[in-house]
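No value in this document is a laboratory result; all are computed from the given coordinates. Here the structure is a predicted model, which is why all the values come from computation and not from measurement. Cβ atoms are built from the backbone, for glycine too; each structure is taken alone.
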Structure I
Amino acid sequence: MEKDIKTGTTTAGLKTADAVILAADMRASMGHIAYEEEAEKLYKITEFMGVTNAGNVGDSLTIIRFLRSQAKLYEMERKEHMTVKGAATLLSNILNANRYYPFIVQLIVGGINNKPELFEVTPFGGVLERKRYAVSGSGTDFALTVLDQGYKPGMSEEEGIALAISAIEAGKKRDIYSGGKSVSVMVIDKKGARMLPEKDVEAHIKNKEKMRSNAK
């Protein structure tokens, strides 16, 4: 078994009225060992696109490096950003071409192309456009339950951030392979892609806990 195999994680992406929110836990596991508690699982591809990764660390980083370089070449040659759908299609072609010796990855690709767009790419190259939200990793069941119950079309960016954090927190609480120091959050809107500061993430978590305590 390779030493960098990551057996679990919880990542999510969702669409709001004007943005895409990507979120992930920060635990990297190796077998049954919590190998790292501050692992990065969100990656900026262009100024208006990002991805979440679940799976083998080496495979994920190889794919992400390739996607970044191709997106940069596309921008240089065409004087415009690669679209989210274009990136998902490129990933699909790469993964499908290697299906007999597959990259062990599951990616969520999100960004802005006039409007919010979100795609899930499977290890064998399947591309699934998500109209509302996408989830990957071993904490999928728990995160999906939160999103099913809390998602509403046209929600604001702040509402989307809070829901995405709650979904990852659910995975961290119940999935033994998800965890970490905090929750990573990337916001992608018409201003570009940016990482949410850790203090803002913690403020959302504390506010949720306070609301839960007051409801008792």
Structure II
Amino acid sequence: MFSIIQSAGWPIWPLIFASFLGLAVVIERLFSLRVSRIAPPKLLDEAMRISRQTVGKRELAAQLAASSALGEVLASGLIALHKNPNCSEDDLRASMEGSGREVAHDMERYLSALATIASAAPLLGLLGTVIGMIEIFGSQSPGTGAAGANPAQLAHGISVALYNTAFGLMVAIPSLIFWRYFRATVDAYLLTLELAADQFVRHLKTLRVAA
């Protein structure tokens, strides 16, 4: 591996840095975007059960908010209702929408960095290719043509060009795939949160009418 890096020359170092950065982002997002951390399946039912209680509702809402992203959104509705029992449905929705925007921002964290890596890696590879081509042309002695070429410099220029092109694609392709996967995952989570929040608002409205 080290011999490949030596053959690729200095242009490959930005690509190596980008590859480690992209790997770190992928691992972090795989951990952070788990279902258990965003939208546990039975959490909405649990929130509805909590909302029917009259004792310790604020403490239970705090525990709900700490459980997951969906819990944070639902708890914002409970807290708003606790602060102002007569708040309108629009106020409840506004409170939960505000919390939802914060949650969406957290879910989308680092995705722009991953998209930048996917876009920049081929350009960095192209930069290495251009530098390799410059070395190839530089290996030609002026006025002597190919007969005056320096074979070692010529071979090094070809290595720089090919290795950087290949490594740039090796970094860009997985980064693009994971970026699209995370983007689709976040969109699906946002839809789940939106539907759950709407159902919870209607549930709170029903409770208030029954009271």
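If log10 I(q)/I(0) by the Debye sum over Cα atoms at q = 0.14, 0.15, 0.23 Å⁻¹, for residues 47-158 alone is calculated from each of I, II, which structure is the one that comes out at -0.60, -0.69, -1.34? Comparing all candidates, it corresponds to I. Given 0.90 as the derived value for FRET efficiency 1/(1 + (r/R0)^6) of positions 63 and 175 (r between Cβ atoms, R0 = 35 Å, to 0.05), which of the supplied structures I, II does it correspond to? Going through each structure in turn, the value belongs to I.
If semi-axes √(5λ) of the Cα gyration tensor in Å is calculated from each of I, II, which structure is the one that comes out at 59, 13, 11? Source structure for this number: II.
One of I, II was used to compute helix-only ellipticity at 222 nm (-39500 (n - 2.57) for each DSSP H run of 4 or more, over all residues; to 500), and the answer was -13000. Which one was it? Here the read-out was taken from I. Set I, II, criterion distance in nm of label points 7 Å out along Cα→Cβ at positions 79 and 183: the highest-scoring structure is I.
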